[in-house]
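Got some structures for you, see below.
Laboratory data are not the source of any read-out in this text; all were calculated from the coordinates shown. Fair warning: this is a prediction, and the values are worked out from it, not measured in the lab. Cβ atoms are built from the backbone, for glycine too; each structure is taken alone.
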Structure 1
Amino acid sequence: MPREIDFTAITAYVEKRRKTTGGYGATPRLPATIEDTFGAVAIADALAILAPGTPLVHPPAEDEALHHYLQEKTRQGWPGLRTTWQLLHTGKRLGLEMDREHAREYVLRSRAEGDDLYTAYHTARITNELGLPAIPGEEPGAVTLPARPTVTEVRMYLQLQKIAGIAPASRHGDLIGWLQRCQNGDGGFGFFPTTTSFIENCHHALAALQLLDATPSAPETARQFIISCQTGAGGFGRNLRAAPFLDATRHALAALRLL
């Protein structure tokens, strides 16, 4: 019999990682972090779609402690483009006021970190989602893929193409077959063809295929791989033998939504 998701166990798992002072941590004993809080709010969004009858006890939209935590973090120094995007994205998702001018100044300073795909991706996500003016000299559609990309990098590249208004389906049909070959016999996806399956690769590969208006070769097998990564603790691990974390759980539910 194919396994099914235990959504009630997911909500219990997430609630145990909520801090009464606001935010979420990787374990019940660790302090809250921006990344874990971003993951928890994304999980709540996914549960609202996949299992509307099993909401969190403390819905993020109504959680004043969570809102205070995020507002405090926006007033502090921001730790890197990726984490800053997670913070601003989560705050905007919950309807909190974001300091757009501070965000633009931060992005302009951070561009000195490099011109790689990851920097370009998070720069574009921040400016696009907050409706900020384009960064001078920034052309999201001009970014190229690394010589040997991972599924994460392909997803980022295609997302940048979308932000730039370029239709990826008409220009990158060769990527569809490559992404499909990243799916393994266990149903999961590797970083690239013939590599080990991990839950985050499932999310990124499925998101990339959706951007290309395509589907995986074996969607039901992919679904069962993802479901099999749910642990007895309620959360998901990166694979069938890994410990559960909020980030892996976020990737799992996002992948299920894509399927």
Structure 2
Amino acid sequence: MPYSLAAPPNSFVQFAVSDQIQSCEFPDIELCLPVYEDNDVSFQFIVTADSEEEADALCDLTNTKVAIGITSDCAEGFLLQFSEKPERYRIGLKKVLYNWGHGLPDFATVISRRECFHIKIIINSLYSFCSNCFQRITETCHTSVIEYSNEDDYAGFNYCNSASGDDESIPGGQCFDPTIIQFTNVPTLTIPYTAALQLKYGNSPSVSAWLYDADSILTNMGVRISFDAYPPTVIRVDLGGNASGILVVR
């Protein structure tokens, strides 16, 4: 499989695990974690690709390669697919970190009281991953909401303060969302590749130009992009005539 997915070991949201709780004193039981409100659940996960190119594909401009929703059964499709998008960070040559802080928007519209469900993630419309079991509750008795945060990576959670540790060419201490530069009705661009950009994207940045076509839709036209040296200090773009759009630096 081109992609694998893992959650922090201490997260309440896990994937590809059994809902059976083992006990040395009593019979095993199946446990579904209670959810009362839409914003009760936040989580993160890391997608690992088989190649750099597959990880690059996850960093598409529109963040559409990963779909998140809920399902009543892991073998079935979405009962509800969320329109919100997770935050994402490139934390390794083959690793992308996703932070989901939107809760479970409108889950009560498809999940009845006491009904169980799962969070489902689908990558590229092909590869699916299913969470442990959750259950909608309508009373808060005997429940608590646990919130955790830290200014550093801790307890297996990644706060984008460092790289994953297994890709030495990815500098630590940085998040890796792209830098987007807008331009309007110009034939060429000359962009300084500053020390701050080099710290984020290294000595060989990936640069692409997206131009507005006749229908005002951003399209990757494959225009000529060059560097002045290695490591670069200037990015030069020849648009082949006056054009408007955005330049994406990764």
At a computed -0.42, -0.56, -0.77, -1.04 (log10 I(q)/I(0) by the Debye sum over Cα atoms at q = 0.12, 0.14, 0.17, 0.21 Å⁻¹, for residues 58-153 alone), which of 1, 2: 1
FRET efficiency 1/(1 + (r/R0)^6) of positions 42 and 210 (r between Cβ atoms, R0 = 25 Å, to 0.05) - highest-scoring structure of 1, 2: 1
Structure from which 28, 27, 14 was derived, semi-axes √(5λ) of the Cα gyration tensor in Å, options 1, 2: 1
helix-only ellipticity at 222 nm (-39500 (n - 2.57) for each DSSP H run of 4 or more, over all residues; to 500) from the coordinates reads -1500; which among 1, 2: 2
For mean count of other Cβ atoms within 10 Å over residues 98-105 computed as 14.8, the structure of 1, 2 it came from: 1
